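Once you scroll down, you'll see the structures, which are given as structure tokens.
Any read-out appearing in this document is the output of simple, stated calculations on the displayed coordinates, not a laboratory observation. Bear in mind that the values here come from a model prediction, so they are computed numbers and not experimental data. Cβ atoms are built from the backbone, for glycine too; each structure is taken alone.
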Structure I
């Protein structure tokens, strides 16, 4: 087995795990769950998934040297968010988080489109590609390998947060239902 194949397989597997986590967080989630906030400043599942997808889209598009799926695929128009088309969620506050009210199907659709592009790109890479410098604004300069690990790390954290919020939302929903049943009896 060549190291090219091994590195690519590891990355494909890692991005595949993010996809699984995102889909679990979104599965059958209605608006109440997707927009649940543990407190008024907290992130929602909808915002977390949108944000992690925007970051992946932004970074992979830059690496590919192509337009982002967000704009090229018309997702920016479908989401109809009041943000600049280039916004990825970085630096956004509580009011911005509340603006992302997309449904699970739309969020999963955009995520899957970005995931497909990411996997397609990863499958083109060879070992020498990973050492290529892709960003000289940092010291040391950022290589392709480091950029991909950065995207993986950010996305895994946010996907995990979305899963955690899903659990909080479901417990809060159950507690409200239990309280309502008790009130009626």
Structure II
């Protein structure tokens, strides 16, 4: 048997050593140039404009319930995504109607009064070229009960996309997330 293995090795091994044609190296692949560009620069003017719209929005939703003024702030194709409810609003008209109904429930004592407080230093505003701006931040919510100090109920983060519609800022998208209940005392 050893002789057969030796004979097999003597025949097969030299065949493996016969020079085969070399495999050509693959052609180099073309490389695209790295062409990156920075996004548009932030500006105080944009920050101040969006901060003012943010304040107006939440003053209406949690204060005045001025539905006519709210209509001027909300895009027709508005969408609202909430970590508690998922996609909860699918049009500006539906959102405005839901806020109007919420305000009616507050007046009847069905829903509690609340206020929103932007966490100082958390607001960020970033331009979206040829569209508008992205607003990010954190806010706290408080229950308002007559004769009692306001009580913090929860905290959350938000991302809002504002559309510049011919010089008019309209809220187009809201993502409200990371809702944390306030510790109960």
* **Answer label among I, II for the case where helix-only ellipticity at 222 nm (-39500 (n - 2.57) for each DSSP H run of 4 or more, over all residues; to 500), calculated from the coordinates, equals -22000** => I
* The value 2.6 for distance in nm of label points 7 Å out along Cα→Cβ at positions 124 and 156 was derived from one model only; which of I, II is it? -> I
* **Answer label among I, II for the case where relative contact order in percent (Cα under 8 Å, 6 or more apart), calculated from the coordinates, equals 36** => I
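Assign the value 15.6, 49, calculated as Rg and Dmax of the Cα atoms in Å, for residues 108-147 alone, to the correct structure from I, II.
II
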* Asked: For distance in nm of label points 7 Å out along Cα→Cβ at positions 28 and 100, which of I, II scores largest?
  -> II
* Asked: 106, 44, 31 is what came out when Cα extents along the principal axes in Å was calculated for one structure; which of I, II is it?
  -> II
